[in-house]
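> The following blocks contain the structures, represented as structure tokens.
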Structure I
Amino acid sequence: MNRYKKMSILLLVLLMGSCLGLKGPNKKIEFYTLEYEPPQVTGLQPLPFVIRLVRFSVAPAYNTNQMIYRDRSFRREAYVYHKWRVNPGDLVTYFLSRDMKQSGLFKAVLPYDSAFPSSFVVEGSVDQFFEWDTKKSWKAVLTASITLMAEDEPDISKRVLFQKTYGKKEVCRQKNPGALAEAMSRAMAGVSEEIIKDVYSHLKNRTQGR
């Protein structure tokens, strides 16, 4: 190998080392969750029912802990360094369960894997859970569907009491992932309150019909 080839290889190695040094360590990933006070549902008498809440499924496009955003039609992108702490299905299930317990409207609210018998079951799905970006504003979009079923009903055709889809869009106060988490919290609070009231209403009607 002649002197010129050796010098070329040495120069290439030095350039590669320089590029690697400029790249530096990877950026830290930031994790987010929902934070809000449980909805205050007042003026209602508690019902003597035990409810079991099944973990919500998630639509394929949002079945990840990545923070998904939409900046144009037919596209869904994800932040690289900003993520939800857990899957949206776990977030929605946990906070709805917490809010139902805190409402005091039911005798008990159980997790899906509880061995204790329950009177009714709430199943559901997270249909949308993303940030919608437009030139005017960013919005947190949350859509969830639930099905309320009677566990002690022998007639399958009568087991489903009702099924409904709930949706909220909340404007992000700033254009960043932290503002998305705050806006999604407000959306979840609204959806949770509506679900609790509807479940209560259907179960109350059921007791009055007996």
Structure II
Amino acid sequence: MMSVEIHHLGIQDYQSTYEAMQEFTQNRDEQTPDQMWVLEHPSIFTLGLAGDFNHLLDHNTEIPLIQVDRGGQITYHGPGQIIIYLLCDLKRMGIYVKEFVFRIEEALINTLAQFQIEAQREPGAPGIYINSGHPTFAGAKIAALGLKVTKHCTYHGLALNVNMDLAPFHLINPCGYPDLETVDLASLGVKVESQEIAKALVIELQQRLQ
């Protein structure tokens, strides 16, 4: 099985990265190695193909909104949030999308556990949430997932909130859920550099996607 190539790209414009993912996926063949792109984006809202524009609660915001071809509703990306785009050939991996998502979620949960954060899945609500037993942030969302599959290959990926301005999440119904609280690691008392979290998360993903 091929190893996954890791590319640390720093801060990248959303639109150009989105187009680069599409181009990579369209031009890859059976021998193209899978890749992970690790990066951050300047502030931007993205809306899934079937997303409802009315989940943007403030239509006068200066934060740009881009509609993209992933599933799901509206979400926010911004500085202090780790983005990992997963450009993987599921057929070559021998798994289906459901199993792929399960492995990504498992990598996120295990990574957070390394920093003493108990997190969990929520049935019917993609993403990762703070454990229901947390005294302050029970049920708050800390990571989002959004995937697109074409020709049995995936692109898009995950977003983990590390140390960011959470105010823009109050301008939307995150992922289409009114009143869903969003949290980051800094709010949970975890003071750590994004690069350290990203390194741990990449290792967890590599173990599950090779």
Structure III
Amino acid sequence: MRDRILREATHLFAQKGFEATSLAEIAAAVEIKKPSLLYHFKNKAALRVAVLAGMLDHFRGVLPQLLAAAAGEAKLEPVLRALLGFFDADRDRARLLLRETLDRPDEMRELIRDHVAPWVRMVEARIQQGQAEGHVHAHADPAAYCVHAIQLVVGGMAAAESLGVLLDEEPEAAEQRLVEELLRMLHRGLYRATPGSEFPKPLSEAALSPRD
């Protein structure tokens, strides 16, 4: 039930905004009464924090496993695919993060510092390893790259449905093209052009997280 509440709250907060969404609407979407919702979350502010912290904290548990699986390699392909896959599985996640970052920058800074900074430091270390081994551009700024990668993924996923019209294709095909090109850009912006350094295969051939 808690997961269902968080999922519906994510959707409604992303679509309507925090202020315009009532607890009664969220309870109705979950098909429970408002008092039952308040059993899990004492108020709407607590629910908002739980939604955002859950999203931002996702990679704290996932990232060490991804990096350990690629031990001895500097490549970040699994991390990039996981980041894109997480937001591709539910575009409301990206829409909500973008909305909240614009609406409540001070609060979001604290949440990002607490929940995102630790795993970003791990990615920075892997980029620095790649620089030492000669795979990554020596002039790349690991910390700034991580920030831009997050910005591109969140902003790109949030706007793909609207901006995809510029590709003059069916919506699903257009969004897929945008995601694949974003992944290519993230890869090429980091790694030196050497034999065998091309990104292995497009996203259409390499599984992202399935949509919920």
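Throughout, read-outs are computed from the coordinates displayed, never taken from laboratory work. This one's a predicted model, so the numbers in the text were calculated from it and none came from an experiment.
> If semi-axes √(5λ) of the Cα gyration tensor in Å computes to 25, 21, 16, which of I, II, III did it come from? Let's see the in-between values first.
Numbers: I: 50, 18, 15; II: 25, 21, 16; III: 33, 20, 15.
Matching structure: II.
> helix-only ellipticity at 222 nm (-39500 (n - 2.57) for each DSSP H run of 4 or more, over all residues; to 500) was computed and gave -8000; which structure, I, II, III, did it come from?
Values: I: -11500; II: -8000; III: -22500.
Source structure: II.
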